1. Hey, distance in nm of label points 7 Å out along Cα→Cβ at positions 12 and 108 derived from one of I, II reads 4.5; which structure?
2. For the read-out helix-only ellipticity at 222 nm (-39500 (n - 2.57) for each DSSP H run of 4 or more, over all residues; to 500), a value of -19000 was computed from one structure; give its label from I, II.
3. Which structure, out of I, II, was log10 I(q)/I(0) by the Debye sum over Cα atoms at q = 0.09, 0.11, 0.13 Å⁻¹ calculated from, if the result is -0.50, -0.68, -0.83?
4. Given a computed value of 12.9, 35 for Rg and Dmax of the Cα atoms in Å, for residues 36-91 alone, which structure among I, II does it belong to?
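Quick note: the coordinates plus some simple rules give every number you see, no bench work behind them. If you're wondering where the values come from, they're calculated on a predicted model, not measured in any experiment. Cβ atoms are built from the backbone, for glycine too; each structure is taken alone.
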Structure I
Amino acid sequence: MRHGRRPPLGVTSWTVKYLEWVKRDVHFAVKAQEATLLDYLHKVEHMAARITRLDGAIEEAVKLAPPPMRAVIEALQAMRGIAQVSAVTIVAELGEVTRFTQARQLMGYGGIVASEDSSGERQRRGSITKTGNAHLRRVVEGAPGRTDTGPPWDSRCANGKRISAKR
């Protein structure tokens, strides 16, 4: 933290314990700095409430979704690193999945296909083209290796420790 403030030993940054430490022990003599700190803390609490509210809205939307769409969302959640928010994002970005008759079409839509430099007999494949849906690509590429840590206000962060969670 700036101004030479350090949390006590055993308190990891951006955990529940860290946030409690900031609220309890970090104060400034200069009124402007104290006001800024309080504003930042208010913003963290506001964003936590917003995330909770949006997660609830997504949960409700999934319950009201047509059965085929719910089935795709549930199937996607069976994959490592993909929880409800990621699954709903993928379905929202793809639309009706059955419109893709081949995996190649789906991968092309997401821009997750290798670029190619060909001339005569020579073929050279490069990195992915990134010409498709960038939001879809970001969610799909990031999910499998994701070991997100929940934000400090997330109820999944028990005992002030970060935990692995799929989003």
Structure II
Amino acid sequence: MVIGALGGAIIGCTPHSSPSVGMVLACMVVGGIIALVPDIDHRHSTISHKVGVLRWFVFWLPHRGFTHSLMAVALVGAGAWALVGAGVPAELSISLVVGYGSHIVADMLTVRGVMLLYPKKIFVGFPVRIKTGGIIEALIAFMCACVLVYLLAKTAGF
């Protein structure tokens, strides 16, 4: 979630827009919330507990399968494109894709990896892998949170 929020905040701070604290916060929230969505296929995830009714639509999917694939990112991208066409600010729509994608990239750093090319049951990950819930993951989350605070402070003029 923190990595998705950071991705959204970075999009909100893009040079082509005149970043406001409101837009950076909105992009941060959008990126952070959408970063939870790929884990809807896991019965113990935060998102499946918060919107459990959606869980029934994906209960048959393997964890880190379709929702962690390039196909899912493409669907989120298509939805974001449609939102831009409907008048949603581009920064918010791009934050959807960046937040969703950041979750998948982060899971590619874990020991298990993800089925990036789902339905092929091949798990893909980076050469360097970390344990989920371990100290390295906590340090990465802390560093992302520090960068988030910096971006918000810089945008606010501190």
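1. On the way: I: 4.5; II: 2.6.
It must be structure I, since only it matches.
2. Numbers: I: -16000; II: -19000.
It must be structure II, since only it matches.
3. On the way: I: -0.50, -0.68, -0.83; II: -0.30, -0.45, -0.63.
Label of the source structure: I.
4. Details: I: 15.0, 48; II: 12.9, 35.
Label of the source structure: II.
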